[in-house]
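These are the structures, in structure tokens.
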Structure 1
Amino acid sequence: MTRLTGISGRRAVKAFERAGFKAGKALNGHVSLTKSPGQIVVLPLERELAPTLLRAQMQRAGLGEKEFLAFLPRMVLGNLLVIG
């Protein structure tokens, strides 16, 4: 099982924003993020993104898996910290 499962579109957008990308308006359930004129990443705002989609967008952004996971916000459920 990969560590990229169970990541929502909103959490992925926050991770890319922490990596220096600027989010645009959400349009038709998708958000476009830009860092430089040639670096554009588009993510759907779904409950869970496919790991292959995340890997493809991370590659476009020039981020490795460990780097992306470091930028990913942690989830807290009550007193329990859920990492991943």
Structure 2
Amino acid sequence: MGRIACVLHVTDQGGRPLAGMMLVVEQASAPVPEMAYVTDDAGGARLGLPPGPAVIRFFRGDYSRRVTLTIEDAPDRTYEVVLDDA
């Protein structure tokens, strides 16, 4: 199963981008070899994920949240992720 290039746009509940947020893919429909990603100044991170469900953990300092996304077979799609209490 191939991987699809996608972008995660990570913001807080107020819509502010969360720069420097670490994220790891805890579970996906196929292996994801990268260990971790970091969001850029705009809260974005480019990933290659297999289509299907993906469990991603976001963390920075003492903050940690797990989010489940459904990755579609649509290259370069942006997935909006809003984290509470970040």
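Structural remarks
- Origin of the derived value 0 (helix-only ellipticity at 222 nm (-39500 (n - 2.57) for each DSSP H run of 4 or more, over all residues; to 500); candidates 1, 2): 2
- For relative contact order in percent (Cα under 8 Å, 6 or more apart) computed as 40, the structure of 1, 2 it came from: 2
Since every read-out is calculated from the coordinates, none of them should be taken as a lab result. The structure presented is a predicted model; accordingly, all values stated were derived computationally and were not measured.
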